[in-house]
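A.B. asks: Following this line, the structures themselves.
Nothing in this text is a laboratory measurement; each read-out follows from the coordinates by a stated rule. Note that this is a predicted model, so its numbers are computed, not measured.
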Structure I
Amino acid sequence: MDLELYSAEDEPLGRLDCDEALLGSYGLCDGCRVHVRTRRRRFATE
């Protein structure tokens, strides 16, 4: 799973990729959103 931070204007602000960092250390502001991307693994079907 990947977390990305977006501004209120929907501009990407960066990835939240440090597991030890607190959410407040990323400089969140009013209207920001966190977008979650999943990494799907596809299995071959037989």
Structure II
Amino acid sequence: MYLLFKYKNMKPSEFYKIPLGEKRILACFMKLEIEERQKELRQMYGGD
């Protein structure tokens, strides 16, 4: 939820109001975005 607040400007109250299925989808999307950002950082800074 913190990442949704920080990067997507979603308030905690908005998060709690959405149905469980949408929360699961949001979690999958955030996981994908984190993986993409990590990949970009590794490419930029020469990581593994």
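A.B. asks: Of structures I, II, which gives -25500 when helix-only ellipticity at 222 nm (-39500 (n - 2.57) for each DSSP H run of 4 or more, over all residues; to 500) is computed from the coordinates?
C.D. replies: Details: I: 0; II: -25500.
Structure of origin is II.
A.B. asks: Okay, moving on. Name the one structure among I, II that P(r) over Cα pairs in 5 Å bins from 0, in percent of 5, 19, 26, 18, 11, 6, 5, 5, 3, 1 was derived from. Provide the component values of the computation, followed by the final result.
C.D. replies: Values: I: 5, 19, 26, 18, 11, 6, 5, 5, 3, 1; II: 5, 20, 23, 20, 12, 9, 6, 4, 0.
Only one of I, II returns 5, 19, 26, 18, 11, 6, 5, 5, 3, 1 for P(r) over Cα pairs in 5 Å bins from 0, in percent, namely I.
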